[in-house]
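*Asks:* Got some structures for you, see below.
Please treat every number below as a calculation from the coordinates, not as lab data. Computed from a predicted structure; not experimentally measured. Cβ atoms are built from the backbone, for glycine too; each structure is taken alone.
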Structure P
Amino acid sequence: MEHDLPGDIMTEDAKTARFGFRIVDEDQKAGMVLGVFRSVASRYDFMNDAMSFGIHRRWKDAMMDWLVPQNGQHLLDVAGGTGDIAFRFLERAPSASAVVLDMTVPMLEEGRKRAEAKSLANRLDWVCGDAMRLPFGDNVFDTCTISFGIRNVTRPQDALAEAYRVLSFGGRLMVLEFSQISNDMMQNIYDFYSFNVIPPMGQAITGDRDSYRYLVESIRMFPDQDNFAEMIRAAGFDHVKYRNLSMGIACLHSGWKL
């Protein structure tokens, strides 16, 4: 199965955006994404394990290995959902603190229910907010992470600019996102699995096929590794690098505010 991959998420018309393979009015996308995550929130973590065979946990651990959380750091996890990244960060840095920001209240509520949230309550805050308009001052955080969330933002470049704004000098951005496999045969196998297995699995586990069809489409429409690295540089970050995970199924991007 082949699909055209644009160099950017946005279409040429600034008033429209992509919702998977569809082009929608820009002001509609956020509500549509909210609908997706409200629908799957209660089974989101279980579905992540099922469709990735648990490999997403290794990717998130690899993120922490490269990030190297330090005691005393203040983390902002944008589109942090149910808290996976924040929990890992705080477990590795016992005197660090974190804010999980997400625009979907049911996802935050699911995160608060987790055992990790209860044990880390004094170092962890949950905030409902928009990645494109972060409700924080300038130069507040030491680290900003976005894990499997940037492709769902209506204007990803605005979210990257906001991440730059709220980071302090010397702060670091790290983004974990699905990406592109360089081997055509492996990409075709992955496409077959994604389009023919994941939506039916979503129906069986969450009762929602369409949301997982959107998630698969959004992955295919996301910029490749080099193009997304350029977007991070355009937001002002220096020393931008990336590391492929599982042959490029996922990718870690790193940048510094210097």
Structure Q
Amino acid sequence: MSQSPPKDKSPAVPAETDTPTTHFGRRIVPEAEKAKLVHGVFSSVAGKYDLMNDVMSLGIHRLWKDAMMDWLAPRPGQHLIDVAGGTGDIAFRFLARAEDSRATIVDLTESMLAAGRQRGEAENLSERLSWVVGDAMKLPFASGSFDAYTISFGIRNVTRIADALSEAYRVLRRGGRLMVLEFSHIPNAGLQRLYDLYSFACIPRMGQIIANDRDSYQYLVESIRRFPPQEEFADMIRAAGFENVSWRNLTMGVAALHSGWKL
């Protein structure tokens, strides 16, 4: 009598999948889910977003945004697109520096835009502002529509950063300028460790106390550590077609400004 072959007792191997994945903080998630997760984070914190920025950075984010405008040097009549513009911090600074200028703020989260829209009405700037719910990877505008493109503390939340940079290039006019303000990497390893200690120990706790949302600020801290270093991100900007790409560290590299031109 023939014997049946022995059963294979090796552990099951998960079936391969073609579903693309990305990171959401320390988690690996399907690409299709990240935008929804990011939307949930910013919907949750919208009401306290500006206050938390002040608390987390001890107000220094205001100086960083002013430095962004100093380098951008807005000119009269220009049209800015501010992506992930949320409550309008960058757009308001732009309008204050350029007579007859306009700004279009794009954000994935309606509640963030609503907070900014109220602020615009209070400052009598509504006629110079447009608020659009949209995705950085697929902007609802014709090619060559804008003179300047800014994104401040938002590009690290985009599912595919390269796609967002390609869209930035597309919607800018010839001679238009990209400027990105984002948390970055401190070149001094000891200072980076101290900054990490502060970030992971304090910022989620602040989020719990001020915004009643620890998890969202835990994600925001984790997302900063996932963002590429300065030179690597500069290479991504070049790969999207931009020229004369350069960057400047702010506060020893806690944040960095990146600039590129569509020539």
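*Asks:* Comparing P, Q, where is relative contact order in percent (Cα under 8 Å, 6 or more apart) highest? Could you put the intermediate results ahead of the total?
*Replies:* Numbers: P: 22; Q: 18.
Max of relative contact order in percent (Cα under 8 Å, 6 or more apart): P.
*Asks:* Determine which structure produced the value 0.75 for FRET efficiency 1/(1 + (r/R0)^6) of positions 51 and 139 (r between Cβ atoms, R0 = 35 Å, to 0.05), calculated from the coordinates; the candidates are P, Q.
*Replies:* Label of the originating structure: Q.
*Asks:* On to the next question. For the read-out mean count of other Cβ atoms within 10 Å over residues 171-178, a value of 22.6 was computed from one structure; give its label from P, Q.
*Replies:* Values: P: 22.6; Q: 18.4.
It must be structure P, since only it matches.
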